[in-house]
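Where a number appears in this text, it was derived from the coordinates with a stated rule and is not lab data. Owing to the predicted nature of the structure, the values given are computational and were not obtained by experimental measurement. Cβ atoms are built from the backbone, for glycine too; each structure is taken alone.
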Structure I
């Protein structure tokens, strides 16, 4: 055997060992937990044969606490690039079989290299997290590594899409990288995120709580809103990431991929003419409206189990990606609150950063009242949604379906926030407040002047009817130019598509500034 052949043989053998990570025994232990390995996850995520790995032979440089005797090629993270549906992506997948996936300085350098390449080449970055946290043996070097990752997450924000998949533990400072990315997915029962674990919580505040109840997928997808998706298993999680990518562009200079459809742009739906109940206090399901107007009835929802009074997600309309923001009358009557405002604002800002037009479906009676909301800064949080819509420069189309009262009317992408085209159904009610509240304010003296309950009720009924005649329709707003047209509900899909086509070349100048000061 020649020297060259011998060298090739050694290379093949070393690559085979490197691909085993921490070894077969630890791989088996990973499988026993119901978890895939880093390489198995990447094999599911990327197109077959497309993966180009970086830094397979990198090893840590730590010599503390016997670490000089524990070397594994790759050092706990697999990085590189590949394609998903033929589109370039950069990836990093933490390998729990090597030192529990704990972050070393060399691991951070590998992740930073992949992120830098993603940013320079204008491609999405996907990080699959499965790590016990900082590598304690490396001390400050490990913390420095986290800081360098965070800085790159920040610099890449709004430039390339960043997606975090949590496929195991993600604790301590490690949680801030997913928090800085655009979308976070967790896997039920096998992943968790928290700053301080159950042991610390118990010792500091005396509270006994499990890992799942403190930071599991259910908690973060329903209560905190930290997770945008809660997958049933790892295969479902990876499929969700791939589907998400189909709605978003490669970077902030491109548009999302066009998806051909056989669904006619001019399709009408007569059921929409009957969907609004006669009783203004009766709920209906906004999902019926969304599924009716989008291509093939397909809607990809974001944060579906969090703040259910607002609905956000992606769809295609005539083959083009759109971001949909809609009030849900079936939940809290569609009112806006702290969580709904945060949820909506984050989504609107993502769509604006990545050239995805916004479609708003409005049925909002106001902001949720009460001390809990006021003490929780509903004013500041509501302003986030207001700010997000107001600064967005992508095409913006709004449809007023029914209630649109007070400040919430303005916040939900009104003409006053530079919405390009605003349509209203004939059932739209655009006013400072609903009829009952308005009558109590406007005619309080008249009703107080009489002691007769019947007469008082008659006055109330008469004035309520007058108020409803004036405001329980969209025509006063249309007369002032705040509504561009009153449309028949059955034609909503066609009117939105035609509006978006007319806005395809939109250019919106903005004042020169270093950056904005979003009300955080």
Structure II
């Protein structure tokens, strides 16, 4: 009998104009945690969708599960065989209860008029949560739970289906450090029970913490599989991107010019208080701190998404009156949100439709119709300058990798010719190769005269990209550091800011973490 619970060999998948997978291999042993890694666009998501029955591979491949032909043609086939996929964008029903979400799908083969056994549902759900040591009200609606709790509900659902293989796609991207440790313990328990886990992440330190083996993909092709003890981080990175990539602190002193942007006495109850900051020509200003410190809320208020209670904004010598995001755009402010898929893009729309969205009125002709020639030329300009791949203007945004989706969001705002760009977690969920491209792009924008404020919880990113750092804690600015003098310890001391008086405490329920992984 084979040592492998999953064997995928010679797997290829072709979409119109794109070969997403080319002769790829993935073999997972029973009871192991297997890391699937590669740059965005390497083919990881496509391979997982073949595994899950979302896509069917091209002819000529071999796909075995528990030593037998998988015969998986739809997601339900995979579920019934014991394969569960926990996607980065959780697939829960927010308006249903915890018990209903865990149980849903178990009666797929029953007649439509079959009555639901509510007692059995709650017993099954309760047992799955007990295994995870989770104390959650089974009757509570999922939309009222934290992201970490929702993720545990996804894992509980996999356990309720007696899953033999669980795929976790970027499972720690929205978790605090304490919640990450809890997830690690859950994964250790899954291994003890003989359940296999495929773990997908761009955070190499956590991959080495949980993984027994690695499979590396690059440009849709299989690079190799390696035991964790026979390879290190730098060797993995080189195999992922085909070159050495090293994060280094910014050692270049910025040549700063005139003040271009200023925030004075900015406050919003429950989010942040008495914020004062300035941005100068030629610098990237980083705002960092613990999750819950008010960083994102500050950015959204500047952009007019959530209006501040008090305070003033000043840009290029002009006082701003911003009551909405539309006002902000008109005044020359652009905002790239952290959640690019839900807040930055219309995923089912094409690259061209996304990139020209902020300037749709400006590219209309005399008849008020969209000038398709201008629209195409503008899109092709930014596809080329940002190196969006594939360079297909009519391709839907949801077909792009995370890194290329981020480029489209940035291109969308560049088309509006902003004076100030606020970018929140610019490389969240993006591979290390694409990260360096985004960082170079931000530096180029500064040289072209665009003011850049970068919000990031990744300390290596903050130290390598920015010129000046503001650290927020409990809704206030705890301190300012010059990047040339800063290090992770100094940033963390300010972020933790344990000496804060009681009136500055972080809002109840806010999570706390700073990501230090590359």
Practice problem: Compare distance in nm of label points 7 Å out along Cα→Cβ at positions 150 and 262 across structures I, II and report the one with the greatest value. | Solution: I
Exercise. Using the calculated result 1.9 for distance in nm of label points 7 Å out along Cα→Cβ at positions 30 and 118, pick out the matching structure from I, II.
Key: I
Quiz prompt | log10 I(q)/I(0) by the Debye sum over Cα atoms at q = 0.08, 0.11, 0.12 Å⁻¹ from the coordinates reads -0.56, -1.05, -1.23; which among I, II | solution = II
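State the single structure among I, II that was used to calculate relative contact order in percent (Cα under 8 Å, 6 or more apart), giving 16.
Values: I: 9; II: 16.
Source structure for this number: II.
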Quiz item: Quick one: helix-only ellipticity at 222 nm (-39500 (n - 2.57) for each DSSP H run of 4 or more, over all residues; to 500) came out at -11500 when computed from one of I, II, so which one is it?
Solution: I
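Could you figure out which one of I, II the value 0.35 for FRET efficiency 1/(1 + (r/R0)^6) of positions 286 and 454 (r between Cβ atoms, R0 = 35 Å, to 0.05) was computed from?
Values: I: 0.35; II: 1.00.
The structure behind it is I.
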Exercise. Identify which of structures I, II gives the largest calculated value of distance in nm of label points 7 Å out along Cα→Cβ at positions 54 and 398.
Key: I
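Looking at distance in nm of label points 7 Å out along Cα→Cβ at positions 70 and 158, point out which structure of I, II has the largest value.
Comparing I, II, the top value of distance in nm of label points 7 Å out along Cα→Cβ at positions 70 and 158 belongs to I.
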Self-check item: distance in nm of label points 7 Å out along Cα→Cβ at positions 38 and 478 derived as 6.1 - corresponding label from I, II
Solution: I
